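What follows is a set of structures to go through.
Read the figures in this text as sums done on the coordinates, not as results from a lab. Computed from a predicted structure; not experimentally measured. Cβ atoms are built from the backbone, for glycine too; each structure is taken alone.
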Structure P
C-alpha cells in the first residue's frame, strides 16, 4: 500500500427505501415516534444496508494505539509508557473495552498504529506501526503528509478485512497518551474554535496542568498557523494528529464505502471523524453518535455534526467504550423492526381506525 493510492470513496446514503422504511416503522403496534431514537436508528440502518430488514452482523470494535511526541511537553499526567502497557492490558483481556465488547457481543481487534515502546508479538495484535510515535508538534509537524496517508490507508485496510468477513456494524476506539492534545488541536483548526474551548483535562490534569496544556497547545497552533489555517484536512492531520487518529480517519471512510453502520465514540474518535468528514462529508450519514463524552469540547464537536448522541453517561475513558455500549441499542433497533407486529398483522386498531 502506498500513499498515492486513492482514499475510499463515500457515496451519499441511498434514500430509495426511506418512505417504505418509515411506513414500516410507523405501522408497528405503538404510537408513531414512541420508540424515539430507536426509530431513527432503524431507519438509518435500513438505508445504509438497503433493506427493510436491517441486521447487526458480526459487530467489531477496532482499537488503534499510537504515541504522541507532544507528551514530552507534560500535557498528560501519565508517562508515555502507559500506552504500551495498556495495549498489553487489552491483549490480556483486562481493560474496560474488553469487558464492554464482551457484553455487546462484539469482536475486539487491537492495532499498533505507532506505539513508541516495542510490543511483543501477541495473538490478537495487528502490528502495523507507521513509526514509533509521532514527532513533537510543539516544535515540528507530528508526521509527514506521506505518513498521514499511509496511516489512513492502513486503517481502511483493517475495515475492508472485516467487511470481507461480513461485518456490517463497526466502532473505533483508541489508546495514546497525550492524544487529547492532538484531538484538541485538530478540533480547533478544523472547526474554527478557540483552543480554550477545545482543551480538557484528558486523563485527569489538575488546574495547573490544564493551564499548562492550554498554553502549550496555543503556542503550537500559533507556530503552525501559516501552514494549517487554510490548508487541507490531511495537512492539518499531519501537523497535529497521531497515527491512531489517522488510521481511524481512514477507517471511517472505508466503513462508509462498505455501507457499514459506524458507531462514533468520544472526543478523540470524533476528532478523527472531523478529518474524514472534511475529506468526504457523506461519511456522517453512516454514523451513529454513541455518546456524549465528559471531555471538554466533545459536545461542541457533536454540535458541529448536528448530532444527537444516544447516551450521556458522564464517560471520558476512550478506548471505544461508549461505542461498544451502543451496540445493544442497535440490536434493539433492528429487533423492533424485524420482530414487532404491525397493527394489521396483530389485529390491533390503529388511531385512525
Structure Q
C-alpha cells in the first residue's frame, strides 16, 4: 500500500470548512498552524508540497458582513477579492513560522484546458518548488464565471497534481475515506482501505453528486481520483479536521488510497508521444547525442525548422539523417524557433527582443 513516505511531490487539498469556522466565520488559526508544521516536516525530508486551498470567499464574506445565505456571483467575487488577501496572509504567516515562503497561484478551468496556459502554470509551479517555496493554489473566484470554473476543489486539486507532476494527492475531507454507501444512512456501509482500480461498481457506490457527505459528495472525489490515478498520481481521502492531519495520516489514521496507474513522468511522456505533431525540428549530431542522454534541446543544436506550430504544440525531433528521435512540446512558436536555431542561449535576447525561455524543448516535455 502507498504511504506518504514514498512521495517526492505532494499536493494537499484543503476545503473551506477546515480553514474557517462556520459559526464565527473566523480563521481556525490553531488548525492552520498545525498544518504548517506538517508541511515543514515534509519539506525537511525533501518532499515538494503544493497546497490547494479554498477559503477566500468564506473569509471575505465574514470581513464584508455578507449574509450566510447563498451569495450572488457578484457578491462571491467581491468576497473572494477581499478574502484572497487574508487567506494568502494567513498562509504566509503560518509557514513563515517555520522559515518557509508561500506563494499565491490563482487558476481557472481555462488554465488547464488551454495548452499554453497549462505550460505556463506548470513552469511557474516548477520554478517555485525549485526555489523551496510552498505554492498556495486557489481558484480565481474574482474573475471565474460558471463556464470557466472547476466548481469543486477536488477536481481542481487533481488537475493541479497532474500539472505539477505530483506522485501523491491528499484530499483532506469531512469523511475518513470512500465507503460502499453513505455511512450516515447505512450502518452496514464499509470503508475501503485501498482501491486499485475504479470499476463501474465503485462508481455506482459514489451515488449522485448531490447526495454525498460533503459539497459535491463522493462523486467529485471519485472524479478527482480518476484524473489523478490516470496520470500516475496516488490519491488518498482522509478526515482533515484533526490537528496535524498529515501526521495523523502517516500514523495510521483511517483513509482510502486510490492507487496510481503507472508513474506520473511515464504517463506524461505517453501523453506527449500520443499527440499529433504540428511540425518538425532537425538537430545536429551533438544535439542528437545529448537528447539520447536525457538532455534538453537547446537552440544551438537545431539545424532546420518546418511546420506551423505555436508555443506548447508537439513537434517531431529528427536527427541529421532525417530519422525521428521522438517528439516534444516546444517553448517557442515556429517563427521564433526558426530565428533562433543555431544560436547560443545568450544570443537569443538580441534576436527576439526578450530573454529566451530556456531550452527549445525541455527534457521533461520530450518523449522518445
Structure R
C-alpha cells in the first residue's frame, strides 16, 4: 500500500450544526460495548454542556498522544465495539490508536476547534516525553465526527486562533510542494486538493477575524460556522484528496522540530505551525507573501517571532535540535526542497527574526 498517493478523504460521517449533540443517543444504537476516552478538563467541559448521563466506562489519557499510552488504554479496555473520543487533538489521536488496536469503531466529539484531528485518519504520534515521534496512518477514519457549533463556542480563543494557523498552512504547504510538480503528477485528486487548499486560504483570510470576534461574543454566525468546519473538516479533506502532496511540508517540519525545545511544550500546535509557514516562505524567497501575511498575523495574534513561542535564545547552538530535525530526511521540509540543509533553515529563521 502506498500511503503517499492513496486518497483517504476522512470521516465516514461528518455532522455539524447547532445543538447536534442532543441526538447523540441515536448514533449509538448499533453498538453494545462502548467506552469513552477523554481527559479530565475535556470531560468536565463536555458534562457541563451535555446534561444527560452516558452510561459507559470512562478512561483518561495521559496527555502525551503516545503509542505507549494508547496501547495501555487498549489493554485496560480489552474489547470494544465503539470508542467515543471526547477532547482535543492529542486526546483524539490517542483514541484513534486505541480504537485501531481494539479493532473498534471511533466516534469523535471535539471539545475544541483547533485542528483536523477529529476528521482525519492520520495521527501525530509523540514520545512519552512529549517530543514528536512520527506521523501515523490509521487503517480506518473515524466512523462519525460530531461538530456541535453550540458546544464549540466553549473553545478558548487561543485554541481557535491556533486552529486558524494550522489550517492556513494547508495552502502554503501544498503550493510549496506542487509549484514545481510536473503536469503528469497532478492527478485529478491532487488538482482537487490544490483547489481545496486555495479555497481554505481564501476563506480564512476573509472570515477569520470576524469569526474570532463571534467566538469572543459567543455567537454562532455564518462566518464562525464556516471557519469551524474549515479547520476541522476541510483541512482533513484536503490532505485526503491530495495525499502526500497536501498533508505537511515545511511549516509542519518546523513545528515538529520545535517540539525538541522544552520551552515550547506548552505552546499550541497551530501557532508553531503558523510560524513554520513564515520559515518556509522565507526559504522559498516568497518575501512579498510574507509582507502580505503580516497584517493578518498581527490581527489574529499568530506569532511573527520565536519569542512569541517562548523561545528567546536564537543562537545556532540552541536552535540546533529544531533545524536538525526539520532538515532531516525523515521530515517533510524536503517535500518543498529535496536539498534542504540545516544551514538553509537557520538562514530562513534569521530572515523571519530580522523582518
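Data overview
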| item | result |
| --- | --- |
| With mean count of other Cβ atoms within 10 Å over residues 46-53 derived as 22.2, matching label from P, Q, R | Q |
| Structure with the greatest value (metric distance in nm of label points 7 Å out along Cα→Cβ at positions 14 and 206, set P, Q, R) | P |
| For 40, 24, 19 (semi-axes √(5λ) of the Cα gyration tensor in Å, calculated) the corresponding structure among P, Q, R | Q |
| Which of P, Q, R leads on relative contact order in percent (Cα under 8 Å, 6 or more apart), largest value | P |
